[in-house]
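Read through the structures below before going on.
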Structure 1
Amino acid sequence: MTQGKILIVDDDPQIRRVLRTTLVVQGYEVADARSGEDALEKLREGKYDLILLDMNMEGMDGIETCREIRASSDVAIVMLTVRDTERDKVSALDAGADDYVTKPFSTPELLARVRAALRRVPSLENGPQVIKAGELELDLQARRIRLRGNSIRLTPKEFELLRYLALHPNIPIPHMKLLQAVWGPDYGEEVEYLRVFINQLRKKIEADPGSPQFILTEPWVGYRFNM
């Protein structure tokens, strides 16, 4: 049984070959695209669980490609780039990426990031399956969010983050605990991830993202879901 279907998007054929070999050995089904336009065409033709997307391609670059993908898909996206500034990381996450890997990277690091992007926190059988907070409703089993009766589309990581917060209402959750709960035990220092994802969630579920009702910031600590 395949571990998942991955699309590699990079304009360097050698990198595509290396990544394909590495992932196939690990049991993933792999396809590749040499440009952003090629990637969008492949996404119209088939479904993927994860996209490894180079940030610095010629023509349609990774940021633009990521935004185009996010306009219609919640597929997991890991951005690959030679740049390593916080500004570049935030740009990638703002465009809709779930994670970010800096080239050159080791095989164990890449595989860890792939597993983290594909990671889904199991539902709690004995816990609540539907959570309501004001006009916001989370159906955890169906992975659906409704606000004032309207469906809200979240990326997988946005959903996992909101679910974890909602399952621990009115309690300040530290940054490290949130990162490890949603992305996995190898994370903990990537506070910029949380800033970007919390901002994205607020834009989708808050009437006034600048004065949030549901997701509150606990200064120097983390975030709290208000019920």
Structure 2
Amino acid sequence: MTEETCGLIIAIDGPSGAGKSTVAKMVAKRLGYLYIDTGAMYRAVSLKALRLNEHLDDPGQIITIARNARVELKGPVENYQVFLDGEDVTLAIRIDTVSQAASKVSAISEVRRVLVHAQQQMGAKGSVVMEGRDIGTKVFPNADLKIFLDASEPTRAGRRFQENKQRGVYLTLEETLEETLAEIKERDARDSQRADSPLIKADDAIYLDTSNKSIEEVAEEILRWVRKIKEMKR
């Protein structure tokens, strides 16, 4: 059974490997809310950009791609799919080269403006759990509930390594855990240091360290906050 919905906009931010997607999906399912993975949108644009220009050395071209790409997020949380111009790219966007490209593409201000506008339209009606890196600071700064998930770098690298291994996304190279940790650190630096909408905790966001907590524990903690806010709104 789902919890009674209350029309909230829930923003979940945090770095790679903090557990955002898994937690956000669980919370959305429990509440019967719409789940939106904003990172998937940047990944889809990045995938198309890589296919057209593998060096990503033409920001103007990437902006045009972002404006014209048809990115669709479909299905329930149990079978969430990402489509790019009608093609199912759910697995393709999880390859590490796309992950690294997404961090670079998302640093382009006009790309962010295009996708942020789309994200605001998707979540404008409420009853939504939206996860990413700038939801509480940029996309929905007035969200009803803001959560910032974090975990230690080794914990996040281990999670990402296992996730990728289970997805079978190591198509050309068996990546080591050490390499995953290095990529996590590189992406953290790039995401937190970019000029436009850097990865930072919103002042009014609730900070949750997930290093030693199960997904269920983190989700339940967020749901407790949902219930508190719901009571205050009555």
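Annotations
- Comparison of 1, 2 - label where distance in nm of label points 7 Å out along Cα→Cβ at positions 196 and 212 is highest: 2
- helix-only ellipticity at 222 nm (-39500 (n - 2.57) for each DSSP H run of 4 or more, over all residues; to 500) derived as -15500 - corresponding label from 1, 2: 2
- Which entry (1, 2) yields the derived value 15.4 for mean count of other Cβ atoms within 10 Å over residues 44-51: 1
- Given 101 for volume of the Cα convex hull per residue in Å³, for residues 12-67 alone, calculated: source structure among 1, 2: 2
- Mean count of other Cβ atoms within 10 Å over residues 20-27 derived as 14.1 - corresponding label from 1, 2: 1
- Which of 1, 2 yields 12.8 [mean projected area of the Cα convex hull in nm², calculated]: 1
- Among 1, 2, structure where relative contact order in percent (Cα under 8 Å, 6 or more apart) as derived comes to 32: 2
Read-outs throughout are calculated quantities, based only on the coordinates presented, and are distinct from any laboratory measurement. It should be emphasised that the depicted structure is a prediction, and the values quoted were computed from it without experimental measurement. Cβ atoms are built from the backbone, for glycine too; each structure is taken alone.
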